[in-house]
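Several structures are given next for inspection.
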Structure P
């Protein structure tokens with residue numbers, strides 16, 4: 001089975017100029033912790049609730065003036081939609097990742113896969 005068969009396709013993305021306050025509101029509304037950051041169609045990072053807590057709130061910064069690009073993690077782990085589910089599950093286990101972005105061969109974001117998606121298979 002391939003990742004494209006189990007991934008979520010409806011992925012909300014953030015622009016790097018989005019305020020951390022707006023990001024936190026999105027996360028709460030969606031019930032999501034990590035959100036990808038894209039500049040146009042190019043994936044440039046990932047931001048998590050932990051990024052907000054450790055890099056924004058703990059530093060005493062204003063969430064309305066701090067931008068997502070200032071707190072995001074630019075090193076992104078990802079897989080490709082054609083990869084085998086077992087291979088991706090192993091990668092997620094090795095890196096201790098709960099959610100992984102899914103790209104097509106043109107390196108465009110096409111989805112996200114979670115450990116729960118893989119366990120259901």
Structure Q
């Protein structure tokens with residue numbers, strides 16, 4: 001990250017640009033006791049300081065949390081549904097491929113798959 005920031009500075013300087021680049025490492029959450037204190041060649045802004053910096057609103061970090069929560073819940077429910085389908089699919093494939101008629105696992109087949117020279121299953 002520092003390399004990218006420094007390359008951007010060098011590129012602008014080589015073009016005789018008068019733009020002053022100040023690198024900011026933004027973190028959506030957390031706290032930093034000295035948010036506007038330089039970390040050397042960049043600043044790090046966390047949580048409220050970051051959201052205020054990009055929005056110019058000192059309460060923005062509170063404003064965005066409710067819609068983010070709704071979206072996260074919606075996405076999480078969709079993820080859980082799709083995850084269950086994948087688990088079921090893999091379980092069915094495993095049962096069909098690696099279980100014997102009596103319901104036990106065909107360990108020889110699994111060991112051959114995992115460690116055999118050729119994949120003859």
Worksheet item: For which of the structures P, Q does the calculation of mean count of other Cβ atoms within 10 Å over residues 9-16 return 11.0?
Response: Q
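Of structures P, Q, which gives -7000 when helix-only ellipticity at 222 nm (-39500 (n - 2.57) for each DSSP H run of 4 or more, over all residues; to 500) is computed from the coordinates? Can you show the working numbers first?
On the way: P: -7000; Q: -18000.
Label of the source structure: P.
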Worksheet item: Which of P, Q yields 39, 24, 14 for Cα extents along the principal axes in Å, for residues 1-48 alone, as computed?
Response: P
Worksheet item: Of the structures labelled P, Q, which one yields 10.2 when mean count of other Cβ atoms within 10 Å over residues 33-40 is computed from its coordinates?
Response: Q
Worksheet item: Of structures P, Q, which gives -0.74, -1.15, -1.29 when log10 I(q)/I(0) by the Debye sum over Cα atoms at q = 0.16, 0.21, 0.23 Å⁻¹ is computed from the coordinates?
Response: P
Worksheet item: Comparing FRET efficiency 1/(1 + (r/R0)^6) of positions 17 and 65 (r between Cβ atoms, R0 = 25 Å, to 0.05) across P, Q, which is largest?
Response: P
Fill in: Value 12, calculated as relative contact order in percent (Cα under 8 Å, 6 or more apart), assigned to which of P, Q
Q
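Where a number appears in this text, it was derived from the coordinates with a stated rule and is not lab data. Model, not experiment: these values are computed from the prediction. Cβ atoms are built from the backbone, for glycine too; each structure is taken alone.
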